[in-house]
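Structures follow.
The numbers here are math on the coordinates, done by the rules we state, and not lab data. None of the values given here were measured: they were computed from a predicted structure. Cβ atoms are built from the backbone, for glycine too; each structure is taken alone.
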Structure 1
Amino acid sequence: MKKIDLNCDMGESFGAYKLGMDDAVIPYISSANIACAWHAGDPSVMNHTVAIAVEHGVGVGAHPGYPDLLGFGRRNMDCTMEELRNYVIYQVGALQAFCSAHATRLQHVKPHGALYLTAVENEDVARAVAEAIVRVNPDLLYVALAGAKGELMTRIGQEVGLKVVYEAFPDRAYSAEGTLVSRRQPGAVIKDPRAVSERALRMVKEGAVIAVDGTAIPLDVQTLCVHGDNPKAVDLVRSIRETLEADGVAVTPMGKE
C-alpha cells in the first residue's frame, strides 16, 4: 500500500489571540509542525499542542522561524550564520523539552516561512539550519521542499548526516520554476477542498504538481502540508485524507515504516 504523511503547521496562537483550528484539524493529520514561540506561539500554546498531538498519535515536529512575531516569520532578517544556528537550536530545544514533559519524542524539524524559503535558495542559511538540527539531535528528520528547487536543502541536509523528508503543498500554487507562489499574489493559497484533494492525490500517485502556467512539475513527495490558518483548514484536511484513503493511500507519520 502506498503511504504518505499529512502534516500541518500548528501552535500559532499567542496569548489571548487564537489562530488556526488546531483541535479540529489534528484528528485528520499524522504529523504536526509546532511553532516554537518566535514567529508564533508561546509556552502554553506549545504545551497544549504537544499534548493534543500525543492524544491523537500524531508525530511532533519543531517549526522554527525568524524571531519575528509582528511579521509572523514571513520577513527576511539579516542574521549571521552563527545567530541562525543558535536561533534554531534554541527553538528546537524548547519544543524538545515539551516533548519530554509529555513522554514523547520529537520526530522532525521543518523551518518556517521566510527561513524555509531562504534555505531553499541560500546555501549558507541551509547549512546553518541543518547544522543546528544535527547539534540538537542527528536522528531528527529534516523536512525539505520536494522537487528540483529543494535540491540545495536536500544536499546539505544529507551532507551533515540528516535523513531528509520531501514535502509538497497541495493548498499552495506553484510557479513554473517549482517554487511556491508568493502569498502576496492572488490565488497563491487554494481554498477549494476538492481542488486541493485532487492536487494531493496527483502529488502522491503521479509524483507531480500542475504549476500556474499548466506545466507539470515532477515531485518525489513523502509528506504533504496543509495550512491550519486557512479559513477552510478543517474541510481541506478532512477532504484530503478521505480522498487519499479512498484511493488506497495510507496516511502515517513521516519516517514510519
Structure 2
Amino acid sequence: MHDIIKVKAYHLKQNIDIKKIKGLIDYEPLFSSNTELFYKISADKFFFIINYGAVVFYNLSVEDIIKILKYFEQAQGVQVDDLLVDDFDVVVDSESYIKTEFTRLTVNNVDDDAAKIIMLNLAQSIALNHYDIVSQELLTQMRLTTTNMERKGKLDINKKNILKFIGRTLNTQNKIAENLYIFDAPPITWENEYYNALNTTLSKHFELNSRYKAIENNFKIIETNLEAFLEVNHHGESSKLEWIIIILILVEVIDTFVMKVW
C-alpha cells in the first residue's frame, strides 16, 4: 500500500504581490524571485506561491494551509472561502515510472525539484481555470447583447459601456500575456530526462496548451463582436450627426426665407 500525498492549489482571482507576501510569511523560502516563492517546511512538505495568483500546497495539513492562506487575507484582502480550488494526488511507487490517471500521478521518486514541477503544473492549470471563467463571463454578457440585437433590431449598449467592455477584455488579455511564461518548461527540465518527462506528462494531462488556445479563441470571438458593436454605434452617431446638420441647414434656409419675405 502506497501513501497518497495530497496536492492542493488555490487561485486568488488576482495577481499576488510577491514582495509584500514574502515580508509577512514566517518561513524562509527555499527559492525566491520577483515572480515566485518556493517554501520547504520539512523533507516532504512544500508550498509554492506564483505571482499570477496561484498558491499550491504539497502534503500540508488543512490547518497549515489555512494558516498560510490567512497571510493572503491580511496582505490582499481575499476571502479564503471564495478562492478557486483544485486537488491532485501523488503516489510514490518505486516500481512505477511516471503515469497519470484522472486526478492522480504515480511516480517512482519525488525530490524538491520534482515536487516543484508537480506544483507548477497544477498552478498553471488552476490559473487557466480562472481565465476560462473570466472569458466565459464576458462571452455570456456578449450573448445577451447580441440576443437583444436579434430581437429588437438595435444595439442597446452605448459607446461608454462598449468601451468599458473593451477595457475589461484588454486588461484580461494583458494579464494572460504577462503570464505566458507559465507555459515554458522549467529550466531544470532541459538537463534532466526524468524532470522533463514529468513536466511533459503533467502538461499533457492538464491539457494546458489546448485549454489556453480555447481561451484565446473566446477572446477572438469577443473582439469580433466588440468591433461590430463599435461600428454599429459609430454608424448610429454618424446618422444622428447627419440629421443634426440637415436640421440646421433647414433652420438656416427657413430663417433666410422669413427674412426675405418680411
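Given a computed value of -20500 for helix-only ellipticity at 222 nm (-39500 (n - 2.57) for each DSSP H run of 4 or more, over all residues; to 500), which structure among 1, 2 does it belong to? Display every interim value, and only then the final one.
On the way: 1: -12000; 2: -20500.
This figure was derived from 2.
Have a look at 1, 2 and say which one yields 2.0 for distance in nm of label points 7 Å out along Cα→Cβ at positions 88 and 136, as calculated. Matching structure: 2. For the set 1, 2, ranking by Rg/Rh (Cα atoms, Kirkwood Rh), for residues 64-159 alone places 2 highest.
Using the calculated result 1.3 for distance in nm of label points 7 Å out along Cα→Cβ at positions 8 and 104, pick out the matching structure from 1, 2. Derived from 1, not from the others. Calculating distance in nm of label points 7 Å out along Cα→Cβ at positions 32 and 48 for structures 1, 2 picks out 2 as the one with the greatest value.
Identify the structure, out of 1, 2, from whose coordinates Cα extents along the principal axes in Å was calculated to give 41, 37, 37. All intermediate terms of the calculation are to be shown ahead of the outcome.
Values: 1: 41, 37, 37; 2: 106, 36, 33.
Structure 1 accounts for this read-out.
Set 1, 2, criterion relative contact order in percent (Cα under 8 Å, 6 or more apart): the highest-scoring structure is 1.
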